[in-house]
Structures are given as C-alpha cells and as structure tokens.
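Next come the structures, one after another.
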Structure 1
Amino acid sequence: MTQKDIITILAIIGALVVLGFVLRVTFALIGPLLILALGYVVYKMMQSKGGTN
C-alpha cells in the first residue's frame, strides 16, 4: 500500500459519507417540499376555476 492508495481509499470513503449526508438531507426535505408543491397545485387549480380574469 503506497501513500497514493491510502489517499484514494480515504477520498472514496469521504465521498460516500458526503453522499449519504446529502441523501439524508434530501429525504428529510422531500416531505415538506411535496406538501408545498401539492398546496401550490391546488391553489393554481382553484384560481383558474374560480377566477374569471
């Protein structure tokens, strides 16, 4: 094992940790984002149905 191999392995582990963190944050935010998107779609539908602009 040379120093280059060790750095490569550490870089791969670091990348996996960062990827896992990003995925966890994304899944934590996906619920509220879906609710907001659904509310926005309902709001737009009500606006287009009710409003006679």
Structure 2
Amino acid sequence: MRGRFFSGLATGAIIGAIAGMMMVPQMDYRNRRRITRASRKVEDLLDRLSQMR
C-alpha cells in the first residue's frame, strides 16, 4: 500500500513538472534544467522510500 502511494506521488510530481514547463514555454534553459533536476531528485527519493518498506 505504501509503495503505491509513493509511486503515485512521484508520478504526480513528474506530471506536474511537465505541465508547468508546457504552460510557460518562454522559460529559459536554466529554469527548465532546474525543474528537470528537481523532478529527478524527487523521483529518486520516492523510489528509495518505497524500497524501505
């Protein structure tokens, strides 16, 4: 149950980051890179948390 929650949370975070990037197309390269890195960190963190069960 806990693994599914974190999996859903990671998926939502990634979808939110993608939607945010699509809503602001004039965003510069640096900001897009920051968002991409942050989403990867969140995904990695949630993967590690889901493996701890």
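Of note:
- Structures 1, 2 were shown, and Rg and Dmax of the Cα atoms in Å at 12.7, 41 was computed from 2.
- Structure with the greatest value (metric FRET efficiency 1/(1 + (r/R0)^6) of positions 13 and 45 (r between Cβ atoms, R0 = 30 Å, to 0.05), set 1, 2): 2
- Identity of the structure behind 10.1 (criterion: mean count of other Cβ atoms within 10 Å over residues 5-12, calculated), options 1, 2: 1
- Label whose coordinates, when helix-only ellipticity at 222 nm (-39500 (n - 2.57) for each DSSP H run of 4 or more, over all residues; to 500) is calculated, return -29500 (choices 1, 2): 2
Coordinate-derived values only; no laboratory data. Because the structure is predicted, anything quoted here is derived from the model rather than measured. Cβ atoms are built from the backbone, for glycine too; each structure is taken alone.
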